[in-house]
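For reference, the structures are reproduced in the following blocks.
No lab work stands behind these numbers, since they all come straight from the coordinates. Bear in mind that the values here come from a model prediction, so they are computed numbers and not experimental data. Cβ atoms are built from the backbone, for glycine too; each structure is taken alone.
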Structure I
Amino acid sequence: MTRTILVTGGAGFIGSNFVRMLLEDRPGDRVINLDALTYAGNLENLKGIESNPNYTFVHGDITRDEDVARAFEAGGESGVSHVVHFAAESHVDRSIQSGLPFVNSNVIGTQVLLDQARGRSVEGFVHVSTDEVYGSLGKTGFFTEETPLSPNSPYSASKAGSDMLVRAAHHTHGFPATITRCSNNYGPYQFPEKLIPLMIANAREDKALPVYGDGMQIRDWLYVRDHCEAILAVMEKGQPGEVYNIGGHNEYPNIEIVRSILRHLDKPESLIEYVTDRPGHDRRYAIDAKKIDEQLGWTPRYTFEQALPMTIQWYLDNDEWLQSVRSGAYRDYYAAQYGG
């Protein structure tokens, strides 16, 4: 049976990778992509699939009832069977400057989407969240699905709020929602304000590589393709009301990531520039992903040693995309069409 899947934020980094994977791996499904095309939404991420008959793009904002309704109505008579909700403001530094856009998009937008989805009897709703809602770990231990939420930035607090709204929709209304919480993603089409693409781009141009504090903040790195496959597993096999942690089993300090990139590009470590640490910077995140492995049969296919070189090569091979994003030229294409 053909499914119609509404993906919010499908022009962003993880969303665009998910849309591409769906169209490749589930060719019988229809995909509706709802995206507001803010600074992180880039239609160039989806170049080559615009003419796919199973793909529909809807320009709209998840905080606007009428935009969300248009996206659902694009499903036609058969309607939307599943929602995968990526759309979010996600950059911690920007949230420190102003938290209001994060509350608006991540909290209000999620509630608008939930209300619309509940009124249309969808079969499944996957809310894509983050391990940052758990706060910071010490030198040992891992985040499990039972770890209390303790967000430490306006971004993670807004995501924790959206998680609670999704949980409440399931508990109050029996809404068929699941929540995923992932570790740090990397891979193709990531906006170059994030660590890995920023370091690749700067190193290529022999520019300084800014590293917060001592660079010893530890993250669990997850290749975006692995993350997308995990989300698909949750969409197809996950149990409503459940939370699934998704991790890459690749813990590295930020400074080691930077050094690995420099070695791969044959650039000197003298390009590293230590800068004042981010306020409230969490020291360590690490995911226990046993639940999704044991219950849904998902484990990551890529190690960091495999996927980091693949990622670096993608940015080397797609310099036109990178320069378009860094210059802001990528916005010109859809500004003329959508006024954004």
Structure II
Amino acid sequence: MEKSKYELSKTEVIIPKVPVGITGVGSYLPPVVVRNDEFTNLNLSDSDREFMETKSGIKHRHWARNEDVTSMAVKAGWEAMKNAGVGPMDVDMVVVTHITRNLSQLTPPNSVTIQTQLGALNATAINIDQGFTGWMYALMTGASYVASGFYKTVLVVSGESILPHTDSTIMKSMLVGDGAGAFVLQETESGYGLQGFHLMSEQYPEVAAGVGVDACLAGPAEQSITQKAFFNIAPNSFQRDLPYVKEFLPFSVKKVLKALDLSAEEIEHYILAQKFDWLNRQWADHIGIDYSKVHQTLERHACMETASIPVITDDAVQTGKLKRGDLVVFADLGSNWSVASAVFRWCCC
């Protein structure tokens, strides 16, 4: 059968036989908050200013000015374990993902450091490197270990310090923020937890965004140029890839819903990759839902890449929006390209 125009690799939806639930959620946001007008290295064009005011939906973001990925991930992990009612010695595996790169330690991976600092001394740890969709791939990896029966309790955690690794002289630096989030995964009662998921990927000829090593003026107001692994977006790539960006994620979501015999309206909550408001609304429109079903925190947090979904989820839990028994869709997209979506029936009280 020929692939759909918006289908990447021809993969099928996986429907697990063992119910794996998210039994605890945690997040951490660094205390320094940066407003749009505090990006003093920027000289916005009229079109950039209009985009930020009318399409980004972003007004503030958190800045990990003096904090690193590891310390933030540990704090989020502690919160998730506390909320799940488990201790560090109960954790069997720690799965870590992030796009941020520390040039002083490219290897060994920080998963082992995070595991050790959490006190999870009965656990092992792995890093998942899948770029901007890393959270979803880490989440499905952790769920697979629980579903297999190999491990009972898996902690999935992400930390991102994107702002200190982004060239502050370009408008794209205003689209990102820093933070960390974590989920605890365990087997849950029948009918709850992970209902189904879909992953697809394919290399496209040109890269839209990525993390590379170069010299840049990082941070919203830094004055010294440093050599860093910095987040970058290729010029004009958004305009080039927009027709596909709008469709890849909805294609995956609709494929999962069809396999589960669910309509888009039957889902109470959608927690998406949250790049910026206009794109979120395009995704909602192409999925076929009212935007009120999309829980997002763009105004306060901007895009935190792999940390976005767990931070948004924790916000939905803390505000009482996400309740036991609700159906929630998680979906993410990364350039050059990998796409992931999953449906959970929420099992936390």
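Looking across I, II, the calculation of helix-only ellipticity at 222 nm (-39500 (n - 2.57) for each DSSP H run of 4 or more, over all residues; to 500) that yields -8500 traces back to II. Taking distance in nm of label points 7 Å out along Cα→Cβ at positions 152 and 208 as the criterion, the largest value within structures I, II is that of II.
Give the label, chosen from I, II, of the structure having the highest value of Rg/Rh (Cα atoms, Kirkwood Rh), for residues 80-263 alone.
On the way: I: 0.99; II: 1.01.
Between I, II, the highest calculated value is found for II.
One of I, II was used to compute relative contact order in percent (Cα under 8 Å, 6 or more apart), and the result was 17. Which label is that? Of the options listed, only I reproduces it. Can you spot which of I, II the value 1.2 was calculated from, given it is distance in nm of label points 7 Å out along Cα→Cβ at positions 136 and 280? This value belongs to structure I.
Can you say which of I, II returns 0.90 when FRET efficiency 1/(1 + (r/R0)^6) of positions 24 and 320 (r between Cβ atoms, R0 = 25 Å, to 0.05) is computed?
Checking each candidate, the match is II.
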